[in-house]
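Read through the structures below before going on.
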Structure P
Amino acid sequence: MPTTNVRNLAGIDITITQEDLDGLTASVRGQVLLPGSTAYDTARTIWNAMIDRRPGLIVRAASAADVVKTVQFARRHQLLLAIKGAGHNIAGNAVCDGGLMLDLSLMKSVHIDQQRRVATVEPGCTLADFDHDAQVFGLATPLGINSTTGVAGLTLGGGFGWLTRKYGMSVDNLIAADVVLADGTLVRASSSSNDDLFWAIRGGGGNFGVVTSFEFQLHPVGPEVLSGLIVHPFADAPKLLRQYRDFIEKAPDEVVAWFVIRKAPPLPFLPESIHGKEMLAFACFYAGDITSGERALEGLRRFGQPIADVVQPHPYTGWQKAFDPLLTPGARNYWKSHNFTQLEDGYLDTLLDYSTRLPSPHCEIFVGALGGAANRVPRDATAYPQRDAKYVMNVHGRWETAAEDETCIRWARELTAATARYATGGVYINFVTADETDRIQAAYGENYTRLVSLKQKYDPTNMFRMNHNIQPVAAV
C-alpha cells in the first residue's frame with residue numbers, strides 16, 4: 001500500500017498510510033495536498049521570500065469542521081503542525097518543513113451585523129477582505145496598515161493600525177472567537193465563556209488553538225477619511241523629528257502621525273530628482289470628520305518645506321492599500337523592533353545616523369505612534385501587555401537577493417542594538433523574527449507566567465508550537 005512520510009513532534013519522519021490519507025481526504029471539504037500536487041507550491045508560499053519550507057502534507061481547510069478534522073488527525077499521529085492564515089508573519093511560522101500545514105486561506109467569509117456593529121470574520125481573511133465588507137456600512141475596527149496582512153495573525157499578536165489611538169488595539173475590539181483546541185474540540189471563547197482562553201488569545205498568538213471565527217466590535221469610520229503623506233528632505237529630519245515629537249505628544253486620540261525614513265521610491269507625486277535618495281515622510285490619518293482633521297493636522301503640515309504634501313480625503317479602503325506597492329510578496333524580509341515611551345534626542349540622532357546607511361532601496365525604518373486608547377487598558381487585561389508603548393519602531397530590512405542577506409541583516413541588528421538603551425525592553429510580538437526566541441518572554445512581560453499556566457491547561461503537549469512559542473513547562 002502506498003505511504004507518505006510526514007514529520008512528527010519529535011522531528012522524526014513517520015509513515016502515513018494511503019488508507020489514513022484517504023480517510024483524511026474524505027473527511028474534509030477542502031483540499032489535501034502532497035508534494036507535487038497541483039496548488040502545493042502555491043499553498044506553501046508565504047509573504048516573506050526568505051522562508052522556503054516544504055511540508056510533508058497540506059490541508060486547505062474550507063470550514064471549521066475541516067479544522068477540527070485536521071487537528072484531530074495531527075493529534076492522532078502526533079504530527080508537527082503549522083497554521084497558515086494569510087501567510088504574512090515575518091518569522092514564517094505559517095509553514096513547516098516535513099510536517100502538516102493547515103492552510104486557512106480559503107476561509108474568507110465576512111459577515112457584518114450593521115445594527116450591532118459587529119463583524120464575524122473567518123481566519124483566512126486579509127485586511128482588504130474585512131475592509132471591503134465593513135466599509136459598505138461605513139464601519140471599521142483597528143487592524144494593520146497593509147491590506148494583504150491576515151486578520152488572524154495580526155489580531156492574535158495584539159494588532160495595531162491607524163485606528164488604535166482612537167479605539168485601541170485589535171484585541172481590545174475582539175468580542176469573541178471560536179477556537180479548535182489541541183484535543184480537537186471546538187469551543188467558544190469570550191468574556192462569559194472560557195474567559196481564561198479568551199484572555200490568552202488576545203495577544204498570546206497561536207499558542208492555544210486554531211481560531212476559526214473572530215467577532216469584532218466595529219466603529220463608524222469612512223467611507224472617506226483625511227489621510228496621506230507629507231514628504232520632507234532628509235537634511236531637515238533632525239529639526240522636523242523634534243517638532244513632530246512635540247506635536248504628537250499633545251495631539252488628540254483622533255490624530256495619527258507615524259514617520260518613515262527610507263530612500264524615496266518613484267511615486268508619481270515625488271519629483272524625479274529625489275528618487276532613490278533618503279527622505280523623511282510623515283504618514284497622517286485622522287479618525288474623525290474631515291473638517292476637524294484639517295484643523296488638527298494643520299500644525300504638522302506647517303513644519304519645514306515639504307517636497308510633497310498629499311494629505312487629503314481618501315477612501316478608507318484606498319488608504320489601507322496605500323503601502324501595498326512597497327510591501328508586495330516575493331522580497332526577502334528581516335525585521336527588528338523596540339517599544340518606546342518617549343523619543344529621546346539620543347535615540348533620534350542614532351536613528352538618523354543609521355538612516356544614512358540604508359543597505360537596500362527597499363529598507364526602511366518606521367516609527368508608529370500609539371498612545372491614546374491603547375495605553376489606557378490595564379496591562380493584565382489581555383495577554384498583550386505592552387500598554388506603556390507610546391511608540392513602536394520597526395526596522396524593516398527588505399531586499400531582493402540572497403546575496404544581500406548578510407549586509408541587510410547586519411544593518412538591522414546593529415541599528416536595533418544601538419537604540420536598545422532608549423527602549424522599554426518590551427517588543428511587539430508580531431514584529432519578532434524567528435531568531436529572537438530570547439525576546440518572547442520580554443514581549444509578554446508580567447503576563448508570561450499566566451500564559452505558561454494556560455498553555456499547560458490548553459495545550460500540555462505543545463502541539464501548537466509553530467509560533468512564538470510559549471512552552472507549557474518553563475522556568476518563569
Structure Q
Amino acid sequence: MLILTDYLIIVAYFLVILVVGALTGRKQDKEEFLISGRKLTTFQATSTIFSSRIGAAILLTYTALVYMYGMGALWYFIGSVFGLFVFYFFGLKVKKLADKEKFYTMPDFFFFFKGKTAGYLATLVTIIIMFGWVVLNFTAGAKLVSEYTPISYGLSVVIVGGIILIYLIAGGFDAVVKTDIVQTFGIFLLFVLMMYLLTTTITKPVLAVTDLFSIPAFQIISFFLAGFFIPMASPELWQRVYAIKDKKNFRRSIALSSLFYIIVGFILLLIGLVIRADIPDISADTSLIVGFSRLLPVGLAGLSVVIIYSAVSSSADTYMFTASASVTQDFLEKTGLTKSKNLKKTMRWSMLVLMILGVGMALILRDIVDATFFFVSLTMSLGLLVLVLWIYPKLNRLSVWLSILLCMVGVIVPAIIFGISEKLVMWAFAACLGGILVGIIVEGIKKLGGGSKNSQD
C-alpha cells in the first residue's frame with residue numbers, strides 16, 4: 001500500500017503535467033498544434049521517442065514474457081534492436097520526403113505513393129493499432145493503481161483518461177512532447193530503482209546463451225519478427241520523424257533514444273529473471289508490479305508506482321494523439337467531412353470520442369499480454385509491407401490493398417477461432433506476405449493477358 005507521501009507525489013506529478021499541457025496550448029497555429037511546427041531539437045525528439053516507446057508494452061508485457069519464457073523472451077528485444085537499426089536508414093528517406101510534401105501521419109505516405117484506397121486502408125489499420133495501444137496502456141495503469149491503492153480499477157482508468165484528455169485538448173502535439181520530457185526523467189528514476197533492486201536482492205540473475213534457445217522455434221521466430229517490424233509501422237514514431245527539425249537532429253535523436261531503449265530493455269530482462277526466481281506462481285501480467293511491491297522497501301515501492309504510471313501515461317497520450325490525428329486528417333479531412341480551418345476543433349472532438357471509447361474498452365479488456373500480441377501482430381504485418389515498399393517502391397497497388405486487408409483478416413479470424421497467442425504474429429506475417437504475392441500474380445496475369453490480346457490483334 002502507498003503512504004501519504006506517495007499520494008502527494010502522484011498528485012504533484014499530474015498537476016505538473018496539466019500545467020505544462022495548458023501553457024503549451026496558448027497561441028498555436030495548425031502546424032504547431034499538429035506537429036510542433038517541425039522544429040523538434042535533439043533533446044526534445046530523444047525524450048519523446050524514448051518515453052513513448054517505454055510504455056505498457058515494454059514495461060509490463062516484456063517483463064511478463066520474461067516471467068513466462070525466461071531468456072527466450074529476449075528474442076523480442078533482439079528483433080526490436082535490429083528493427084530500430086533498419087528504421088534509422090528508412091527514416092532518413094521518409095524525413096526528406098515528409099519535409100517536402102508536408103506529411104503529418106503515416107498514412108500520408110500511402111496516400112502519396114499508392115493512392116486513396118491504400119491510404120484509407122492504412123488509415124483504418126493505424127486507428128485500430130493506436131486505439132489498441134491506448135486501451136492497453138489504460139489497462140496497465142489501472143492494474144498498477146489497483147494493486148497498490150484502494151482506488152478501484154474502473155476509477156483509475158477514468159482518472160488517467162480524463163487527465164490525458166485535458167492536456168491533449170489544450171496543447172496538442174506540443175503538449176505530448178513537453179510532457180514526455182517530464183516523463184522521461186521519471187523513467188530514468190525507474191532505471192535507478194531497477195538498479196537498486198538488482199544490487200540489493202539476494203537472487204542474482206544468470207544469463208546463459210543456451211537459455212535463448214529453450215523455447216520452441218516458432219516462438220523464437222514470432223518474437224523476433226514482432227520486434228523487428230514494429231518500428232517500421234509505428235505511426236507515433238513516424239510522426240516524430242516528421243516533427244524533428246532536420247536530418248542532423250534526426251540522426252542524433254534516433255541513435256540516443258535507441259541506446260537508452262536498449263539499456264532499459266536489458267535491465268528489464270534482469271529484473272524479470274529475478275522476479276521469476278523469487279516470486280513464482282503469480283500473474284505474468286502484473287509480475288513487474290507485484291515484484292516491485294514485494295522486493296522494494298515501502299517508500300521505494302511507492303515511488304515505483306508513480307514512475308511506472310508516468311511511463312504508461314506518456315505512451316497513452318502519444319497513441320491517443322496519433323489515433324486522433326489519423327481519424328481527423330486521414331479520414332475526415334481527406335473525405336471532405338471537415339474543413340482544414342476547423343481541423344483543430346474537429347481533432348479535439350475526436351480525442352474526446354476516442355477517449356470515451358478507450359476508457360470503455362479498458363474496463364472490458366483486462367489481459368495485457370493477450371492484447372499486446374493482438375495489436376503487435378497488426379503493427380508487425382503493416383511493417384512488413386512498409387519494408388517491401390522501401391525495397392521495391394514499384395509494388396503494384398493491388399498488392400498493397402490485399403496485403404493490408406489480409407493482414408487484418410489474418411489477425412482477427414485466427415484470434416476468434418484459435419484464441420490470442422504469439423502464433424498470431426506468424427498468421428499475420430503469412431497473410432500480409434500472401435496478399436503481396438497474390439497481387440503480384442494477378443497483375444502478372446493481367447499483363448500476360450493484355451500482351452496476348454495485343455499479339456492477336
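Since every read-out is calculated from the coordinates, none of them should be taken as a lab result. The structure displayed is predicted, hence computed values, not measured ones. Cβ atoms are built from the backbone, for glycine too; each structure is taken alone.
The figures follow:
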read-out: Value 0.40, calculated as FRET efficiency 1/(1 + (r/R0)^6) of positions 84 and 308 (r between Cβ atoms, R0 = 35 Å, to 0.05), assigned to which of P, Q; value: P
read-out: Origin of the derived value 3.9 (distance in nm of label points 7 Å out along Cα→Cβ at positions 204 and 420; candidates P, Q); value: Q
read-out: Read-out Cα extents along the principal axes in Å, for residues 92-267 alone, computed value 58, 45, 29, structure in P, Q; value: P
read-out: Structure from which 30 was derived, relative contact order in percent (Cα under 8 Å, 6 or more apart), options P, Q; value: Q
read-out: Read-out FRET efficiency 1/(1 + (r/R0)^6) of positions 76 and 364 (r between Cβ atoms, R0 = 30 Å, to 0.05), computed value 0.70, structure in P, Q; value: Q
read-out: Ranking P, Q by distance in nm of label points 7 Å out along Cα→Cβ at positions 116 and 148, the structure that comes out highest; value: Q
read-out: If helix-only ellipticity at 222 nm (-39500 (n - 2.57) for each DSSP H run of 4 or more, over all residues; to 500) is computed and equals -27500, the structure in P, Q; value: Q
